[in-house]
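Participant: Below you'll find the structures, each written out as structure tokens.
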Structure I
Amino acid sequence: MAALDTFSETSLLSITRKDGTDRDFSAIIESWSVSGGEKGFESIPTISGGRLKKFSPQEDVEVKIEGYALEMGTDTGTTGLGWYDLMHTEDTSLPTSISVDRTREEFRIVLMNTDNSSQATATAVTVSLDKALKMTFQNGHFTNVETDFGDKVVKFSITFKCPAFNSSGSANVTYESTDGTADKVLPATASYASA
């Protein structure tokens, strides 16, 4: 492979409903961004002129996705077709009808950038000698789907949010990479199932 200075052009994104199937949404994504997760603190001044640090709990992490779709949700298969069934109860029939409800299902998002344009999904094991970055965010919820026709094309803005840790203090967010060293591959992401 040619020398790689940046990951560009190609990215993979898989979304999984807890106890569900990995679905690849890469073909309908324009961009994504990750924010939040700040491990902040504030300083408390003392009368001697010094400062004491008071740590704040780590903030939630937010993933924003910009994409397109010709359907409201994904009725079947492993390819993501729409967005509204990520916020509400999915409808696995056609025609698809998704009603607003109070259901709040947990999801996992896996993002991968790699220099291998043949990499199938973000959750698959990488190939020896390939460079890759992978970010996994689990036990979160889709909090918003916005639809826009401003540029005369239907576009969606999707927001996913997860806490940095679960209720027992285990991490909900994992960052992984491999530099392309022979046989140093990123393993396949395990199935996303209830404990």
Structure II
Amino acid sequence: MRVFIAIDIDENIKTGMIELQKQLAEKADIKKSDVKWVKPQAMHITLKFLGEIKDQQVSEVCSIVENVANRHKSFELDIEAVGCFGGTSARVLWIGCGKGAEQLRNIQSDIEENLSTRGWPEEKRKFTGHLTLCRIRNRKAGIKLAQEFKDAKLGTTAVDALTVYQSQLTPEGPIYTRLGNYKLS
């Protein structure tokens, strides 16, 4: 089963994401086929993507995530600043995190550390908390959009739980199923 650990965002931020995607689409000098927009109802902040794991490993992952949740307090996270991954070939356009990003990094680091002691490989790339807006096939458009919307601010979301999800890929897009949800202290 394909599994990841994430933080859910509230409906106000999802509504803001819809509006931001509309603004980006209007500004973009690209064809519809050049961009694959992420559906707001599927948006979350991924803390760790585990990929394919055995069914019997799910309870161990959930136990680790529950223990991490018990060690961290809930907090507010600002969602702001459009950026892109891929450098000059901007492949992914996202909106990042402002105030609260340090607490988010601490939680992600705790998850990473605890999973690595149990045999899951550590992520080599530096963690950047973000919500993916779209995947881009036209790299020039991605860089332009990131620059034009770098000061975007969507608001604040409460971070009060960690969720373990199963992800099933379908032609219509991924289907996410909650396997566990653990409140922060």
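Just so you know, all these numbers are worked out from the coordinates, no wet-lab data involved. Owing to the predicted nature of the structure, the values given are computational and were not obtained by experimental measurement. Cβ atoms are built from the backbone, for glycine too; each structure is taken alone.
Participant: Work out the source of 23 here, i.e. which of I, II gives that when relative contact order in percent (Cα under 8 Å, 6 or more apart) is computed.
Facilitator: Details: I: 23; II: 35.
Answer for the origin of the read-out: I.
Participant: On to the next question. For helix-only ellipticity at 222 nm (-39500 (n - 2.57) for each DSSP H run of 4 or more, over all residues; to 500), the calculated result is -10000, so let me know which of I, II that is. List each step's numbers first, then the result.
Facilitator: Details: I: 0; II: -10000.
Of the options listed, only II reproduces it.
Participant: Compare mean count of other Cβ atoms within 10 Å over residues 161-168 across structures I, II and report the one with the greatest value.
Facilitator: Ranking I, II on mean count of other Cβ atoms within 10 Å over residues 161-168, first place is II.
Participant: From which structure (I, II) was distance in nm of label points 7 Å out along Cα→Cβ at positions 105 and 129 calculated, if the value obtained is 4.1? It would help to have the intermediate numbers written out before the result.
Facilitator: On the way: I: 4.1; II: 1.1.
Answer for the origin of the read-out: I.
Participant: Looking at structures I, II, which one was Rg/Rh (Cα atoms, Kirkwood Rh) calculated from, given that it came out as 0.97?
Facilitator: On the way: I: 1.04; II: 0.97.
The correct label is II.
Participant: When distance in nm of label points 7 Å out along Cα→Cβ at positions 97 and 153 is compared over structures I, II, which one is greatest?
Facilitator: Details: I: 3.2; II: 1.9.
Result for distance in nm of label points 7 Å out along Cα→Cβ at positions 97 and 153 over I, II: largest is I.
Participant: Work out which structure the value 16.1 belongs to, where mean count of other Cβ atoms within 10 Å over residues 81-88 was derived from one of I, II.
Facilitator: Numbers: I: 22.2; II: 16.1.
Going through each structure in turn, the value belongs to II.
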